[in-house]
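Novice: In structure tokens below, several structures.
What follows is calculated from the coordinates using simple rules that are stated; it is not laboratory data. No experiment lies behind these values; they were computed from the predicted model shown. Cβ atoms are built from the backbone, for glycine too; each structure is taken alone.
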Structure P
Amino acid sequence: MKDHSMRLSPDMLAKLAPAIRHPSYDRNRVKTGIVHLGIGAFHRAHQAAYTEQVLASGDLRWGIVGASLRSPDTRDALNPQRGLYTLNVRSGAGDHLAVIGAIKDVLVAPESPAALIEAMARADVKIVTLTVTEKGYCHDPATGELNESHPDIRHDLAHPEAPRSAVGFLVEALAKRRAHGVKPFTIVCCDNLPSNGKTVCRVVTRFATLRDKALGDYVAREVKFPSTMVDRIVPATTDEDRALIAQVLGVTDAWPVMTEPFTQWVIEDDFGDDRPAWEQFGAELVKDVEPYEHMKLRLLNGSHSTLAYLGYLAGYQTVAEAMNDAALAQLISDLMEFESAPTLHMPVGADVEAYRASLLQRFRNPALKHRTWQIAMDGSQKLPQRLLGTARDRLAAGQRIDRIALGVAAWMRYVTGLDEKGQPIDVRDPLVERFKTIAADAKNNPEALAKGLFGIEAIFGKDLPANLAFTGPVLAALTSLYAKGAKAAIAAMPRA
């Protein structure tokens, strides 16, 4: 009989079924070479999984210390398991489990900022990776500049030894290394920011300069910020998932991670010191990530957000359910083919059509159960790079944006906080209070709602609200959503 009261632990590894891969290297000999800020499910399904293969190859310099900047939940789940967790790769063909051992420890930044700074300042640490979401960089999404009035930034400038923000932690740790003559770590952003390395370089350098000009000069001169493109769909883990993993393992894993078979990591080969040989295990090291980043942001992320908002409004709880709606699936396919893909400028050999086809197949994966509500979070931070950049390029070329406009309009309808049946929507967004005020003032008038939301410069900038070629189609789409509902508005979208 299986004893699910027991927790996953190093002692249990030898008792797992032979089909379940697990660390065969000596975890006691693993050094900490990487600190990761924002240790959520995506990191554990992506960067940690690549690093696990490096460790399994015998290079034990690259253990990971993870850090949560907010909640202790991941620490409380993983540390009793000595950092072990199950990665379940799900497809229509079934589940494939592996236990990952790359994470040595998980810290909770608010409990002891000094402990995280000390970990980042150690000479063995060569790389700091980040998945703190778009809002975690305390920047203005419309401009990519540091938001110097952000409460966390103001706090961190006043209390540099006890930071709250990822930017504050990076700069304080770099300052410590500089003071002790230790080479700086390379900062590897793995979030969906436009030109993410350049963006993080800009905000970190600016913050360092606000603290001390010499420190800012040091960061600008010495610290490397390679841009990356990351791609893997990772739904939130459910209690049903935990129960399944416990049944298969025979022991309890407090926080397993579910993901899809597809994974991609494109990294600019621009490091200041040693790095793991990730490219031996599927990562792509390139001179310029930007074309790949645009392809992913515009084809995957832009389509995902459009699918999430329209799908939620149409009553679909998961992406796979939404893709079973033939009209919505066709709209998403057409959005990629006719509006997003033509804005890309890919290197020779990149197959955009194959990528588009793979996305449509991935979105249909019934095993993932990726919730539309989860994808819809933090839209104010996501729209500028996922949809609005594409819109700007098409408008500059005198081209139509009908499907993009419908995606933006669906976001507008969603953030009112009421669905088509008058039921409340749990809107999660840094600007949610502003949305509530705008929606209340608009009183279900599409024109008033659009005008209020267009007025948020941090999302739309100054150019788009002044461009009738943008505001006209968005307002028309929003009016259609209110008058007909999402399903009918989707069905009314012409193919050409």
Structure Q
Amino acid sequence: MKTLGEMIERNARFYADREALVFGERRLTHGEIATRARRFSGALYERGLRRQDRVAVLAMNCAEYYETYRACEWAGFLLATINFRLAAAEIAQILKDAAPRALVFEAQYAALVDSLRAQMPEIEHYICIGEAPSWAVAFESIMEAGPPDGPPIRSQPDDYAYLIYTSGTTGRPKGVVRTHRAMCATAESCALVTEFSGRTRVLQTTPAFHVGGIGYVNAVAWMGGTTVLHRGFDQKAMLETIQTERITFTFLVSAMLQALLDVPELPTYDLSSIENITTAAAPVPVPLLQRGIDVLGPVFAVQYGMTESNACWLPAHEVRPHGTPEEIRRLASVGHPCPGIELRIVDDYGNDCPQGSTGEVWLRSATQLSAYWNNSVATIDALRDGWYRTGDMGYQDSLGYVFLVDRKKDMIISGGENIYSREVEEALLQHPSVIDAAAIGVPHEKWGECVKAIVVLRPGEVVTEADLIAHCRQLIAGYKCPKTVEFVDELPRLPTGKISKVQLRKLFIR
């Protein structure tokens, strides 16, 4: 299969009566998903949309979101996802950049969308999920009016499938476009390494606007399996659904795993159906990963990827918190490159780094982005001779396991020495009173920069700045240790679960 539209049709032919999507009381089979994809894409075609025209979505997780995904995939429309957590000005900026001809939005955002309409003359069709205002059309009425056989167009392998904006770890989000061919390669690769099958039942709780909101949904669909969708993350609802829907796979970022493990009633739930829990987006602290395995069993895998590409995988059978010292050490890695992924560790001059030396992670594969939308400068910076330069710093050990140490732009340089924030954060997290931590560089008149730690303590714990600095000195070199520590109730995070270093710098660099 070279297009996601072909995947939809294949599932409708071979698995027509198998559940494809469960959302609350709604249960849609693969056959029904295909029918509704044809109808909705046909209705958009009748309203003037053609292949590669943009359709934007502003909504929380719901069945209609994924029906819009499938309709665009079927016909070759380019689906642009909008982060509903953004401010109105930020949403306007992304809509102007994507220039969609149609906007699908939830009724709860009607006032916000209405306030932006005068700025968006390129949007011709407003389609509302729920009760539609006078200037929009109801999603279901559009669906019902669509032709059963769909439009006279189909997606092509080199059509762009999605326009997904990055989480903005280093500033303004960039629009990433990946082709149907790339997204099919991604789905196949993800299904392979996660060992999905037609009986796999994925619990999807992360936002649909993020690449993690469609990646595993596509991977399980690639095998004709089932996605059970939640509106958003709620740890108790998640446990209940795993039990009642016999979920076999789910995806958690570090903060979600922490919340799940802290549910007092956790031991009372039947979670025996779980075969794999993948952690990704940001490195999970080793102590938290160890705790998760102690409580839930050896079901955890680690993934490293980004909006732009697949990258690495540490499978569950290699995640052994009570194994040999070497196996425990590798818990801090993101594993090996996935099948089909070429990976290099490169210095500032484009040379491959020796084993064990830190450099920038470069990737090349069939899964990677084609370009950054409307941003040739960023595209040229990121793509060189077919290689995608990730901006992540890491190294490989003697067996090729990949260890990430920092974002290149987050690296702290103090007195001419490179300090990687993750090394500092891992040291802080080994203190029993620390539940979350981040390290940033702040100006220093003598050293240029020095390390500042921002720390969240476990409830009821009392630790001083001096205590934490002394703790770090036992684990890492003195020049890497925090010079100051700020205690906060929580760290600012991006929708992906990553700590927002941009926000921390705004808060703590004067």
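Novice: If Kirkwood radius over Cα pairs in Å, for residues 30-173 alone computes to 16.1, which of P, Q did it come from?
Specialist: Considering all the candidates, the number was obtained from P.
Novice: Something else: Relative contact order in percent (Cα under 8 Å, 6 or more apart) computed as 14: which structure among P, Q?
Specialist: That value comes from structure P.
Novice: Next up: Work out which structure the value 0.05 belongs to, where FRET efficiency 1/(1 + (r/R0)^6) of positions 110 and 478 (r between Cβ atoms, R0 = 35 Å, to 0.05) was derived from one of P, Q. Could you put the intermediate results ahead of the total?
Specialist: Working: P: 0.30; Q: 0.05.
Answer by label: Q.
Novice: Supply the structure label, taken from P, Q, corresponding to helix-only ellipticity at 222 nm (-39500 (n - 2.57) for each DSSP H run of 4 or more, over all residues; to 500) with the calculated value -12000.
Specialist: Values: P: -12000; Q: -9000.
The correct label is P.
Novice: Say we calculate Cα Rg over 2.2 N^0.38 Å, for residues 150-405 alone for every structure; which of P, Q gives the highest result?
Specialist: The structure with the largest value is P.
Novice: Here is a further query. Of structures P, Q, which gives 4.5 when distance in nm of label points 7 Å out along Cα→Cβ at positions 134 and 438 is computed from the coordinates?
Specialist: Attributed to the structure labelled Q.
Novice: For distance in nm of label points 7 Å out along Cα→Cβ at positions 166 and 366, find whichever of P, Q sits highest and give me its label.
Specialist: P
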